[in-house]
1. Compare distance in nm of label points 7 Å out along Cα→Cβ at positions 42 and 218 across structures I, II and report the one with the greatest value.
2. Taking Rg and Dmax of the Cα atoms in Å from the coordinates of each of I, II, which one would give 17.3, 57?
3. Of structures I, II, which gives 37, 34, 27 when Cα extents along the principal axes in Å, for residues 74-185 alone is computed from the coordinates?
4. Here helix-only ellipticity at 222 nm (-39500 (n - 2.57) for each DSSP H run of 4 or more, over all residues; to 500) was calculated and came to -5500; which of the structures I, II was it taken from?
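Rule-based calculations on the coordinates, nothing more; no lab input. In this text, all values refer to a predicted model and were calculated from it rather than measured experimentally. Cβ atoms are built from the backbone, for glycine too; each structure is taken alone.
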Structure I
């Protein structure tokens, strides 16, 4: 399985830190955010990585190289101007191949997420080749988390591992998901497109499954959250 790490965001809410450093290279406990992901992926045996970038993207390539230092193989998808999540996937399709792939946001911190669990998520049933699929959730599988204070309304409902746009209980999308590349056939490479509308379309069809991840997880979207994660352990911060 290949993995794509989204690293093209400008990080407006992190300014001025991101004026001179791309957000994925900001450090938590002395290690860049994106490196936490790379090491965890390699530990799980996922070593073929695709990283997209835009703002200060060359700094990301210079820091990570071809991935050899981590035991990985990294290919880059340079966007110039960020294309949003679905647009980034569409532009990188030639690097991702035709098999289901893992995708995750570079700006989340989940140091204990075990990526071994994602490998066979979509392998049992082929929703695209079977006119009567046993499990329509094969289109995508999302990992959800308990709603943080900055998103108390959540993003999706989850019932019996089936994700819906409405209902209860509601959870927040963690930024970690497994997708079949055919989901993005409608996005022209090079155009900007958001992921949420595509997920909601497939969820409305009953074609998205998911589960709740209950380990440590933080959306490192602000300088305050970054500072909290880097606070001394004596303050009770993990």
Structure II
């Protein structure tokens, strides 16, 4: 299967660190965030990887190259300006193929087992699923969560709410209505699919950090450096 790592965000909350370095190349535990995702995907047998970029995107391509040194095959989907999550995915669809694929936010740290993803993706068409989301317990900076999880189904209604981790599997048809190059958010697409009962999910209770601020980057660096 194929995977996409989202790396186009400007990282405003991470400034001034992101003024000269794209957020996915910021390091924690001596290694760039995006490299940790690439290595985890390769360990799971997922080697065909697409990366989108906008802000300082040339630095991302220069740092990662074609992915060969990681055992991966990396292709890039450049954006003149960030197209938001769904817009970026829609632009990259020609590189992602016709089968369900994984998408991972480049600015998170997580020990989710990506090796489980191919089997989950293979089952999506028979189950008429448009998405499968990995949810996590609500962190202090996002106490109210995003979506509810009941019996493996994700919905926008009900409690308790959990937080979307930024890790998901998607059927390319979910993005069929987005013009290539248009800006579009992911949440409205997911909510429409949820209304049709077409979104499954699971709870990941392990390590997960949204590395959205210098303070959380420092927290992750301390955690990884202690391992």
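1. II
2. Label of the originating structure: I.
3. Going through each structure in turn, the value belongs to II.
4. Computing helix-only ellipticity at 222 nm (-39500 (n - 2.57) for each DSSP H run of 4 or more, over all residues; to 500) on every structure in I, II gives -5500 only for I.
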